[in-house]
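Structures for review follow.
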Structure 1
Amino acid sequence: MVVKDSFPTLVEDGDALLILDQTRLPREAVMLRLTSLEDVARSISVMQVRGAPLIGATAAYGVAMGLADDASDGRLQHVIEMLAVTRPTAVNLHWALERMNRVLQESALTTRREMAWNEARKIATEDRAANAAIGRHGLVLLQATWQGQQPVNVMTHCNAGRLATVEHGTALAPVYAAHAAGLPVHVWVSETRPRNQGLLTAWELREAGVPHTLLADNAAGLLLMRGKVDLVIVGADRIAANGDTANKVGTYLKALAARAHGVPFYVAAPLSTIDFACPSGGAIPIEERAADELGAGDTPVANPAFDVTPAALISGIVSERGIAQAGELGQWKP
């Protein structure tokens with residue numbers, strides 16, 4: 001099904017799930033129908049679904065779909081285990097699976113399937129609300145930066161917009177809030193090799209009518225040096241308890257360049273992305289993607305999907321609860 005006027009990332013369709021196939025963007029916007037646990041697991045693994053919050057919500061629906069014919073304890077554990085190995089770094093995946101497992105273990109077998117669908121819906125609904133709140137809190141940063149003449153120039157990395165979430169986005173949520181409020185804003189979009197997820201950011205910003213410019217990853221430092229960037233806002237796949245943050249590889253280099261040139265560097269993510277059981281960035285598992293993504297033939301390849309930005313380089317973390325210093329996340333601990 002081709003998407004015409006909007007780009008919902010996740011839609012219930014009876015006992016199935018419609019997702020926007022992000023491997024076909026920006027060439028075409030196509031909704032893919034997932035009808036089984038295996039479909040959901042594959043969609044996450046091959047990045048038809050991507051972005052930590054969206055991965056978590058999709059996995060929750062995958063649990064519900066996986067219990068269609070058998071809601072026993074044994075089947076539930078099989079479903080959880082199958083989905084858990086699809087992407088190791090994005091903590092929202094494991095957060096959603098742990099939540100689904102906890103709720104369903106407490107439910108009667110006769111109502112487990114219904115409970116699974118209901119809980120998946122709650123996770124999706126909460127993601128929409130959390131990201132909208134991130135937009136409101138982050139808007140304050142953009143308003144404080146605006147000098148009343150030129151637009152606020154925001155640099156981002158990878159895609160942490162609507163495509164990475166159920167709705168609104170994380171790093172781009174403040175941008176959309178600013179655009180809706182009439183605050184002039186321009187986004188420097190890093191291409192984000194080797195998967196080129198920056199092209200997804202450019203696509204959705206174009207769809208939303210937000211001014212933006214695509215740049216080669218290695219041009220970011222020069223733009224920061226020349227004063228072309230007012231602030232950097234990125235998303236996150238996992239935030240450790242001390243504020244160290246894992247995000248798409250290349251984020252750390254932008255944080256270093258931003259610090260060198262006095263540009264504020266913010267991380268925007270829902271509370272579900274904070275892993276309070278992970279003490280620091282050194283304990284975050286970093287996914288190693290397949291060598292063929294680099295197209296290097298027989299040449300040995302290192303292809304880490306993420307890097308870790310130390311808390312000391314982060315000006316603040318924006319969540320649905322507000323803005324906190326990286327070392328102050330304990331105030332948000334459940």
Structure 2
Amino acid sequence: MKKAILVLDDNTVFRGLGFGAIGSYWGELVFNTAMTGYMEALTDPSYAGQILTFSYPLIGNYGATFKWAESKKIHPVAVVVSELSDNPVHRESKEPLEKILEKQKVGGIRGIDTRYLVKIIRNKGTIQAVLSVYDNHSVDIVKQVTINKPEILNPNGKKTIVLIDYGLKRSITEELVKRDTKVVILPATITASEILLYSPDGVVLSNGPGDPRSYTYAIQTIKDLLKMDIPIFGICLGHQLLALAAGGEIYKLKFGHRGINQPVLQTKTKKAFITSQNHGYAVSNGSVPINWEVLFSNLNDGTIEGLKHKKLPILSVQFHPEANPGPKDTNFLFNNFFQYL
């Protein structure tokens with residue numbers, strides 16, 4: 001379901017459902033009071049560069065066809081309606097109006113009070129506005145930041161580590177390479193069977209952006225890895241994905257942890273460390289899977305900051321042990337992971 005927001009130059013904001021093409025549009029906000037002829041109005045070149053508001057409450061009910069058009073294209077940059085019909089009926093209609101707008105790269109907002117909007121325009125005169133249409137579904141940001149093909153660093157290293165790139169930081173690769181490791185960086189969409197082709201001594205799940213619950217392909221890969229008794233080290237997003245693969249749950253924090261001064265407590269030693277963090281989601285405290293234990297917790301809000309399997313060579317942390325520029329308090333975790341190899 002698309003959503004949309006319309007912002008006027010006096011900072012009045014309308015939020016509604018989106019239709020047509022995803023994107024942001026700006027122009028002079030105008031209105032049309034006709035009860036029919038929306039296709040004719042939309043193809044009128046006089047509306048070029050404008051955001052066209054239809055005051056008649058129902059638009060699109062008899063479909064659309066360029067047979068009714070005044071020109072060969074839609075001219076308003078965006079469209080505003082109260083209600084858009086999803087099931088048009090007319091013997092000459094070729095397709096719903098939204099389909100034409102989408103093809104012509106014109107966005108729109110519906111489900112707002114157009115009567116109130118028209119009153120604003122009539123009272124204030126010329127108004128500039130911005131309309132943004134966006135997809136309400138989770139966007140797969142990881143696929144935008146991951147590498148496209150495998151990369152190998154330090155090919156003569158003594159151990160082989162597969163590093164799955166969900167949006168990894170260079171500092172992680174540097175920590176692995178300086179421990180005389182061959183680092184095979186693989187795309188986020190890699191499968192467990194493809195990982196095994198590199199005969200890894202261990203797997204590192206990198207940091208990355210977005211909601212971990214939407215990356216089902218990554219969760220499945222980790223689930224398969226958990227059956228193979230391979231040492232695994234998850235960092236930030238990698239920690240969250242590992243928790244989901246193990247059966248845990250994730251929730252969105254109110255404002256996230258972002259900074260280089262986040263205090264965490266190591267559960268067993270009761271030692272405190274200052275960490276670097278950048279995340280908006282966390283593992284639910286009540287969802288730690290069987291055979292797993294909490295490795296660290298946040299001293300500010302008690303959120304889980306690390307997990308460790310009780311039997312298998314697997315651990316993960318929510319913070320960044322590679323911490324560039326710092327602090328380096330938890331850099332020792334890389335050594336802890338290498339003891340598993």
Structure 3
Amino acid sequence: MLIQENVPLAPLTTLQVGGPAQYFIEAKTIADAQEAVELAGSRSLPMFVLGGGSNLVISDAGWSGVVLKIAIGGIEERTQDGKTIFEVGAGEEWDKFVVSAVSRNCSGVECLSGIPGSVGGTPVQNVGAYGQEVAETIQSVTALEIQTRQVCELNNKDCGFRYRTSIFNTTHRGRYIILKVSYGLGPGGKPHPQYADLENHFAGWSEGPTLADVREAVRKIRASKGMLITEGDPDCRSAGSFFKNPVLSADGFDRLSKRAAEKNLQIPSYPALESQRKVSAAWLVEHSGFSKGFVSGKVGISRKHALAIVNQGEATAADVVALKNQIQDRVEEIWGIHLEPEPVFVGF
């Protein structure tokens with residue numbers, strides 16, 4: 001196992017900010033991960049687990065301790081109870097797995113095409129987009145329990161999935177390292193593009209789209225919003241959607257609607273949970289003075305998507321946090337809603 005020192009972390013993230021790792025280890029096997037955990041424990045060093053770096057803000061000071069990059073690959077396929085089970089290494093590129101599933105005509109993740117990052121990160125935040133989320137297909141998660149150094153398997157229910165959350169980023173944050181994820185997909189399944197953007201894209205089609213059609217459409221839509229990693233596109237220097245869509249109670253939604261009505265505006269929303277409503281964070285940001293293309297020094301808002309904070313070039317993590325705070329303060333002042341950030345903040 002190779003242990004490197006003072007490794008720059010910014011190039012390993014899509015936002016491209018942050019300082020170095022004191023120690024850096026790449027684990028290509030489960031044994032590597034166990035050995036890295038043993039090393040960090042024996043030296044009383046804090047450890048951070050790095051995946052694809054796509055939903056991450058690393059501080060300018062970097063990480064004083066061990067950064068463990070999970071690079072366990074592989075996609076294995078089997079049939080079980082009428083489903084096609086894909087067991088995927090946590091270090092595998094997410095979109096590579098989606099390509100594999102679609103090529104095998106297995107439905108359940110096609111609307112999650114083009115999302116950057118690695119497979120291991122998907123259960124943590126219950127990654128979702130365009131009407132799908134991984135909680136719908138994850139069968140189990142193979143994980144390393146840090147304290148015991150034992151490998152265990154958690155089923156879907158054990159993971160406690162909710163909107164953009166799981167036990168891995170809430171109640172059991174820091175307890176597990178995800179090693180593999182198993183997904184149960186529908187063999188020969190047909191897509192059900194129910195998200196508004198996809199419905200509009202396929203409006204007028206005489207025949208229903210295939211899984212490949214949906215994948216292509218999602219990638220085009222993501223590209224139009226700067227949410228597809230494209231070489232040379234400055235709007236891609238981001239951590240993706242920076243704020244979660246607020247989920248409000250009925251009373252909270254009524255209060256927000258009244259504020260909007262006072263400004264002759266109508267809140268776009270859709271049913272989320274029982275007696276609750278999910279509100280567009282992008283709409284709140286744009287109607288608080290932060291339009292697409294907004295620039296503040298070396299950071300700004302994507303020209304294609306109001307939820308993406310972008311690195312205009314040579315930005316620091318402090319620049320990113322300053323704009324985040326500015327947006328949060330303004331949205332709370334105008335709309336009475338506190339926006340929750342979606343990325344993971346490391347070393348702050």
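Where a number appears in this text, it was derived from the coordinates with a stated rule and is not lab data. As the structure is a computational prediction, the values presented were derived from the model and not from experiment. Cβ atoms are built from the backbone, for glycine too; each structure is taken alone.
Among the shown structures 1, 2, 3, from which was the value 11.2, 38 of Rg and Dmax of the Cα atoms in Å, for residues 201-256 alone calculated?
The correct label is 2.
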helix-only ellipticity at 222 nm (-39500 (n - 2.57) for each DSSP H run of 4 or more, over all residues; to 500) gets -5000 when computed on, of labels 1, 2, 3, structure 2
Computing mean count of other Cβ atoms within 10 Å over residues 73-80 for each of 1, 2, 3, the value 24.1 comes from structure 2
Note: log10 I(q)/I(0) by the Debye sum over Cα atoms at q = 0.07, 0.12, 0.15 Å⁻¹ at -0.31, -0.93, -1.40, derived from one of structures 1, 2, 3, originates from structure 3
